[in-house]
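S.K.: Structures are listed in the sections that come next.
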Structure P
Amino acid sequence: MSAKLHPGIALGEVELRVSDLQRSIQFYKDIIGLQVLQQDADSVRLTADGRKTLVVLQAVPNATVTPPRSFSGLYHFAILLPDRKHLAVTARHLMERGVAIGQADHAVSEALYLSDPDHNGIEIYRDRPRSEWKYDDQGGLKMGTDPIHWESLLEEANGQQWEGLPSGTTIGHVHLHVGDMAEARRYFCDAVGFSVEADMMRSMGALFVAAGGYHHHLGLNIWAGVHAPPVPDHATGISSFTILFPDDAALKETVERLQRMDVHVEPFGDGDGWMASSPWRIAIKLSVQ
């Protein structure tokens, strides 16, 4: 039995706790470009293509808004666009709306960074082709934080109109603050089954792990401080993220590995998925695509 995740996994929906549901809905529609798929009194499911949920917002009554880099939990979740043209149109849209954005060329990707009204971090990015990715002598992926070439990027938006996030948009990765990197590595690599793609602990206190040779499905860092506690249940932040498997056999193999590692796993939904607990009060949902 393999000790690693199936190379065909992908990430599914991310669930966030927010303090003001209507304010967040407007932000994710008008600024990010998602659409409402389903809504009830205290939650909403958001989509890019009208079929698949990418983000779930859950209202928390009298929520405490979590200050950035103060707890273990969400650093950002990352929305992956299908190409550079859509990243360019998104960048121009955010600039025209006066949104404060960060940016970086990571060599494997180009990324924009912003936060929602509750300080939940968001990355919007596009990948470079894998044929352009570079590796060090130990086989680790080379990633950087160079500035984006703005002139080149924005030229791609010429003649294009922003119409929200396009079909083909997915959740590319999730980046978490953790208080103990050794514990995080045991959990996400030994138990869940991710492989280390880039170990940047010495240079920047971060580890990037993935399946199938992707640059990272998860980023892990200690930037909120060693031993940073989990976000309280009544505070804003991430509740869960989802790993999607290509078939039942791959899902079963991972669930059994988690159980052997004494991770609490229980069925959820209609019984066709599983939910694993984690040390950071972030649930990991496991289901078949």
Structure Q
Amino acid sequence: MIVHIKQIINKARAGNYAVAAFNTSNLEITLAIVRAAVNKKSPVIISTSESAIEYSNVLTLFQLISNVANTIGKRVPIAIHLDHGHSLQTIKECLHIGYSSVHMDASEKDFSANIKLSHQAAQLAHTHGAWLQAELGSILGKEGLVKLKSGRIKMKDLLTRPEQAREFVAKTGLDTLAVSVGTIHGAFRGREKVDQPRLRKIRELTNKPLVLHGGSGLPAAAYCLAIKNGISVINIDTNLRLAFHQALLKNLVKSRELIDPRKILAPSVQAMQKEAEKMIDIFGSKNKA
């Protein structure tokens, strides 16, 4: 059932586990996430990006998630969150229809501009009784990874600075802090590393729930240590996309005559559910509903 995100995150912090924030853009991904949560008796956060909202329409997507959560997922707590909102207008739209958490991502702006926008977003969110996630540091995507490999930028310059994080939290009034500690958005070759000492210091100086973006692809041990060092929410998107893609290709090769979309997509839904269940087990939220 749909609940406020604070209920999920506060319980996770008290229980020393993390909750998965899975991204969705359609019915199939949403079904996989909710079925995984029900099967594992786990809380989950379902996130929608600006591109997902553009693809599906914000109200349609919100109502779809809410319907699946309040029917199939009625026995587990589920929160809806805006992921990487880049404008106050998008944040206003999501708050107006009932999101309990929104992400103001002004991390590409300078420190003072990031504080100003994040503070404005926090005031908006709190007026609607919602939580605000803000981001400090830069979490690379594919384009940034190219620059990193070419030497045009250095990873250490992109990471969240603990002392700066303390000031950022105090001046913005945020509820959750998205940090850059070495992970990268999207699918790529190579292995990510988490700067665990940096993460631990950020936790000590901010005492806020910390969010790990670009979480897909880390080894289980890295997740577990990151949770110990203060991570309460781990965003997962690429893992589900890869599971969907691989199952779809396999099914189409095996059954070229299929024309029923439900039969074409069912194996992909099952594959995504299995992947989501694996993440839930690693993060420690199984049986925490």
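FYI, it's all coordinate maths here, none of it is from the lab. Computed from a prediction, not measured in an experiment: that's the story for all the values here. Cβ atoms are built from the backbone, for glycine too; each structure is taken alone.
S.K.: If helix-only ellipticity at 222 nm (-39500 (n - 2.57) for each DSSP H run of 4 or more, over all residues; to 500) comes out at -16500 when worked out from the coordinates, which of P, Q was used?
M.R.: Comparing all candidates, it corresponds to Q.
S.K.: Tell me which structure, out of P, Q, gives 2.4 once distance in nm of label points 7 Å out along Cα→Cβ at positions 41 and 73 is calculated.
M.R.: That value comes from structure P.
S.K.: Hey, volume of the Cα convex hull per residue in Å³, for residues 97-256 alone derived from one of P, Q reads 141; which structure?
M.R.: That value comes from structure Q.
S.K.: In terms of distance in nm of label points 7 Å out along Cα→Cβ at positions 113 and 129, which of structures P, Q is highest?
M.R.: Q
S.K.: Here is a further query. Taking mean count of other Cβ atoms within 10 Å over residues 161-168 as the quantity of interest, name the structure among P, Q where it is greatest.
M.R.: Q
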